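Below are structures written as structure tokens.
Quick note: the coordinates plus some simple rules give every number you see, no bench work behind them. Just so it is clear, the model here is predicted, and its values are computed rather than measured. Cβ atoms are built from the backbone, for glycine too; each structure is taken alone.
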Structure I
Amino acid sequence: MNFLEHMRVFSRVAELSSFTQAADHLGLPRATVSTSVQQLEAVLGARLLHRTTRKVLLTQDGQAFYERCTDALADMDELQTMFQQKNANSLKGRVRIDMSTVMARNAVLPRLPELLQPHPQLEVEVSSTERRVDLVREGFDCVLRAGKPEPGLIAKPLCELRMVNVASPAYVARHGLPQTLADLAAHRLVHYTSVLGSKSGGFEYAQGEVDKAIAMQGQVSVNNAEAYQAACVAGLGLIQAPYVGLRDLLASGQLLRVLPAFEAQPMPLSLVYASRRNQSARVRLVMDWLARVVVEHCAQQGDGP
């Protein structure tokens, strides 16, 4: 067997957690499958599988190799068919993307069927987190990222997210509605930090082209967008977030806009991907679709309330 065939055998063993079942599926003797994996481990210089009498488990190195293996095999399948007649079902393989929880819930997941239905062999892994993932090390094909991306990555600007300040009716009933920046001394902020225990930037606002911030008291700190919104709805303090993610809560009256003259600068949103290799057709398809969905979603910002 060549290296590519060893990869195919290993991938099937990893997926089925069994040498016997992999051998049956591939139509090969079990001894051949076992030898193939041993030869692959020898070439790589790493143990890929834990073998027990009952099951086969991936080692940490095996898990990392399996993820890269899956992508590489899908790329090879794509190369082998690139000159054949194209059809809606020709794209297959995995694409891994990352975005905020609010963007996933409100914009991307509701429209994902329109991408997957024409491509039944396409697999999309959606990571929803507020932390700044390591795009290359963690194997992401692309991410939606607010703010400035790291050096060495390619960023395609999509839109600017208009920021608003909001509070719940219950909070306003207890603490009143702030009218000036000076009033904030008597109010509370729900603190947002990517790492709990660190200090938030306070209440941010734009003064011309200059970004400014006011330190505020607050009893609650959160580290993800869903909790940030929920804390505000519960009346725990003011928050500052993109309007497009709060639009439904504002329209339903669950949240009220406050201090509209003192909003933070719009937040740039980009589609970010690594420049170290060319993107496959399936990744380009997902990236183009994702960019279109996000731009259309951001267009719903309008003038707001």
Structure II
Amino acid sequence: MTETTKKQMQVEKRIRRRNLNERSVEGVLLVCASISVISVLFISFFIFQRGLPLFKIISPAKFLFGTDWAPTRDPNPGYGVLPFIAGSLYVTLGSLVLAVPLGIFTAVFMAEIADKRIVDLMRGVVQLLAGIPSVIYGFFGVIVVSKFIRNTFGGNGFSMLSGSIILAIMVLPTIINITEVTLTSLPKGIKEGSLALGATRWQTIVKVQIPAAKSGIIAGVVLGMGRALGETMAVLMVAGNAPIMPKGPLSMVRTLTMNIVTDMGYASGDHLTALFTTSIVLFLFILILNLSVNLIKGKEEDQG
């Protein structure tokens, strides 16, 4: 066997070993992806299996648009979740109204204006905000936010406004982090070209960089909205947890997640089934939200 033949055999062995390693890694990744998909399918099947039987005793329209929630009343229990749907939407949208401008402006400041020391400090603060347990936010809301609203606007302080403020603080890290990463990842030529054409730094940020980073900003807002829709503990502590139709920012409110947590401990029979049906509504909200965002991003990419 010549020296050349030996080298060729060694090269072939290395190639086979590399291909085997690559196939092994691909197999592991495929298994992980499959587990994720299967988990979602199992969860979906579970909540639909447990929740859909409620529609044998009440129509979907009465469930979704009814305002009477009295599942333990005998006779004629009520299973209307419209107040909780409205509460979830109001609290979530209120938190986004507060958090989105503040989060975007903070991310712009960190990405384009602040020096490195300030940016490092602010990143640490943002990461700390992201790591604080929701119950701590709830305590802060009870002691500070609710008291401020009670003394300033009246009422008992436990309201939709309190919940929106607490949720806004909680979703800020998501919006700030994703927006900052998106802005710093933009090609430098975009900024330099705008400045070279005579635009000021502020004009470049507002009219060039933010529009160019729109898809990332939307992704951050959507993730923040998903966090707000699914949050329970902090909102439970500050929003009043009243199963009534909200009438204004100072009205007490109960969200879909709050309703599930509040009643799960003692629910049974049709009452328990109604809670699973409530989780279906929440699941569909998140699903529609994600599909809508993907559709919007797809249209932007097609137009681009």
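The value 8, 26, 29, 18, 11, 7, 2 for P(r) over Cα pairs in 10 Å bins from 0, in percent, for residues 63-206 alone was derived from one model only; which of I, II is it? Derived from I, not from the others. Computing semi-axes √(5λ) of the Cα gyration tensor in Å across structures I, II gives 44, 32, 18 for structure II.
With distance in nm of label points 7 Å out along Cα→Cβ at positions 23 and 119 derived from the coordinates and found to be 3.7, which of I, II does the value describe?
Numbers: I: 3.7; II: 4.5.
Traced to structure I.
Taking distance in nm of label points 7 Å out along Cα→Cβ at positions 191 and 263 as the measure, the highest value among I, II is held by II.
Consider the structures I, II: one of them gives -10500 for helix-only ellipticity at 222 nm (-39500 (n - 2.57) for each DSSP H run of 4 or more, over all residues; to 500) as calculated from the coordinates. Say which.
Of the options listed, only I reproduces it.
When you work out FRET efficiency 1/(1 + (r/R0)^6) of positions 151 and 223 (r between Cβ atoms, R0 = 41 Å, to 0.05) for each of the structures I, II, which one comes out largest?
Details: I: 0.95; II: 0.75.
Checked I, II; max of FRET efficiency 1/(1 + (r/R0)^6) of positions 151 and 223 (r between Cβ atoms, R0 = 41 Å, to 0.05) sits with I.
If distance in nm of label points 7 Å out along Cα→Cβ at positions 111 and 183 comes out at 0.6 when worked out from the coordinates, which of I, II was used? Answer by label: II.
P(r) over Cα pairs in 5 Å bins from 0, in percent, for residues 15-134 alone was computed and gave 2, 9, 13, 16, 16, 15, 13, 10, 5, 1, 0; which structure, I, II, did it come from? The value was obtained from structure I. When relative contact order in percent (Cα under 8 Å, 6 or more apart) is calculated, the result is 25; to which of the structures I, II does this value belong? Here the read-out was taken from II.
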